[in-house]
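What follows is a set of structures to go through.
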Structure I
Amino acid sequence: MASKTTDSPSRRPDADSASPAGGDSTGSLEALSEAIESGAGLPAVARAAAAALDASLALIDRSSAVLAVAAASGAEEEKLIASAADVSTAELRVADVAVGELRYRRRGGAEGTPPGLRMVTTLLGLEVERARSPEWASDEAAGDFLRSVLERRLSDPGEIASRAAELGSDLAAGAGVVIARATPHSTQTGEWRARVLTLVLRAVRSGSSGALAATTSEEGGEVAMLLPAPDDAPIERAAKAIEDELRRSLSGFSVTVGYSRHAEDASQVYRAGKEALMAANVAESEDRSPLAFEETGSYRLLLPAMSEDPAELERFFDETVAPLAAYDDQYETELVATVEAYLDNDGNVTPTAETLFTHRHTVRYRLERVRELCGHDLSSTEGREKIGLGLKAMRVLGIQPPGGPAKEARAKGEKSGRKRE
């Protein structure tokens, strides 16, 4: 991240002489152009833009990193960073790509859009893109590499180690994989997924070198990190650091982190990625985060199926729990939640009813409906085993039920669906 620079009051451009309203807009825009052409850097460009707009401002890149601030005081800077109520925002774009945003607060209490804003944001967008392109290109290369490994499009151990080394990641002593997932509780604006990626990297780069990360889901804020490590301890520390950083920095989000065992060499990275994904899926379903793969209990037995033949797991889910989830989704019932509670209470109706705050007769009716829909009788040992394994398959695959205890800690109103593997 570029260093953040704040104008001191003594260096602040004079508001009267620099104000477009005062008749010097041409000179201010020329000063901005000169700052860009001279390569003076984003702090100088931000000061010139502040003069042109007669405003305090902050430049934010597409990952929500603060690049430069031009403000008259520390208090003014805090308002800009926090995007206070009287701070306006303008998107910075290059062609059809959003590269960041400009936050500004007009001086002297002026209201409305400042003259020349469109021209200034156009110039700033080009400068932000130019200044950040090498870093973005490096992050994109790391992301492409990591996704190729985790999706098994790149499987040769020698090539994996070689390409990792080119990106500054030494896998000679082994590595681990951490999956972090951030789910917003409400609609978000801007490139919030890029911010999740930035926060994940920030959480570990101060304590370890060579970490590579990639956004792995287009539908949500899921980030996978490959961390060079000689044993399990650094992987666990990184997972905890990522969880802490995301929870501190992302208000209004649910955060889930899962992490793998130590992979001794590059040939085991794919396996580690599946371990981390399973841990994250189970952690999200059971509200246990951060969660190590080794702490997933009997779920570990399903790892080979998840890694080699997830379609078989999906078929088993379809034959057991899927009809119940579909019925819940259509009629807003709680069959899956009832099954979960019933199994958690060792097949005892009375404590199940107490758990669900409902009557025993209601529980019995729902269990009969379960038998009719999926053909498995929960009063039998075989029926309980099959439905229990169906629930485990659901969680391992990252499929969330429409409602129930497994979803209480998740974002409200989020629809169920299968996560991409």
Structure II
Amino acid sequence: MKNILTILFVTGFLFNSSAQTVTDTVSIGAAYSNQVWYSLHNNEQATDPINNWEIAIAATSNQVNPLTTAIHFNFKIGSLYEIPGSSPANFATADTSGINSWTALYNSDNTWAEGAFNNTTSLGGFDYGWGSYNSVTHNVDPNRVFVIRYNTTPVSYKKLHIGLNAMAGVYTITHANLDNSNQLSQQITVSTYSSKNFIYYSLSTSNIIDREPAKTSWDLLFGQYQSFDYNPPYTVSGILNNHGIESVKVYPVNNPVSYTNWGAQTFTQNISEIGYDWKAFAGVWTIEDSTVYFVKDVSGDIWKIIFTGFGGSTNGNYIFTKQKLSSVGIDETGGSLTIDVFPNPNDGQFIIVGNGTEDPFNIIIMDLTGREVYNEIIATGNGLFKRNIVLSGITPGVYLMNLIQGERMISKKIVIR
């Protein structure tokens, strides 16, 4: 990963409406061999091979959590099917005699709450796709048998069923070869992995794989997924948002570099809002122009992303710029940089005073929707400085003033009466 700090000046005017723009490269490797969990604040948080697991189970049994009962399948290792009309009671006789007429199961590309194991033929009642809720025991009892067809030569298979002891928070995955050899029942306690979104399991090695970073430490997942823009879903290389992350695509934009009006957009929790279609291939990879993405990260800060390049299967490089536009937290101390406002509240006329260095700084004032109402670059000497600000025709309300100097940014709330 390579970071390049850039300040975008044109004839002395700063196009940024916030801190410096960072050009970053995230690589998932040749042949798209890895997944990378990425933090907009702190860059890469983890990298792991994409093909070292088969099943991902939600790391919670709390019914309040939207991810509860979500179980995903790793499409990179093969295909997943439910055996029609099957039951764990006939697990020993379950086979693949009709597999050519079965429909493969896919993870949702809209939400993490629906994995391939959830997107099965409904059995009615409290069917979660892989098991049925038992109102007496409050467990989720396995209610069907699944088959995995591996991308191996020769083709190989495993069959399995899954149940949950909800009160104890323990999943049981029972799996075997088609001839019932190597049968194993693996128990997984979700509380052990409560800091994660998912617990990963490999049937091939009978191992639990601890591969995902803490759910509060990342915003975007770089890798491959299967897109429902195609029928059947097709494997694409792109970006999925962390659970709960909000984002929005804005197109067309006349000048993506200077465009910052995130407050006018409708954000969504669709995990593939950024997705894959910011690029296209016609002999060479090209990047869609006139496009800006806004992302609200895990801390609630707003970022602008513009994609600038893609390396394809040669190196799996995603190249983009990122810029933080708004911070939720109000920090009134920025090392050697300080600021205050007098009077506050005020009627739109006030004085900012502070202590800074010789470097020029950018004053940006926005309303709570992110609409910019004031932007000025001023130069000061070392020590104390004072600046008179007049906001003509300003609507009463709460505003956020950012003072940006170098890589530092501090903020101050302003109340206009």
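Each value in this text was obtained by applying a stated rule to the coordinates, not by laboratory testing. All figures in this text were calculated on a predicted structure; none of them were measured in a lab. Cβ atoms are built from the backbone, for glycine too; each structure is taken alone.
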Re mean count of other Cβ atoms within 10 Å over residues 119-126: value 12.1 computed from one entry in I, II; matching entry is structure II
Can you tell which of I, II yields 5.1 when distance in nm of label points 7 Å out along Cα→Cβ at positions 215 and 351 is derived from it?
-> II
Tell me which of I, II gives 15.5, 45 when you compute Rg and Dmax of the Cα atoms in Å, for residues 151-318 alone.
-> I
For structures I, II, calculate mean count of other Cβ atoms within 10 Å over residues 87-94 and state which one comes out highest.
-> I
Taking relative contact order in percent (Cα under 8 Å, 6 or more apart) as the quantity of interest, name the structure among I, II where it is greatest.
-> II
helix-only ellipticity at 222 nm (-39500 (n - 2.57) for each DSSP H run of 4 or more, over all residues; to 500) gets -15500 when computed on, of labels I, II, structure I
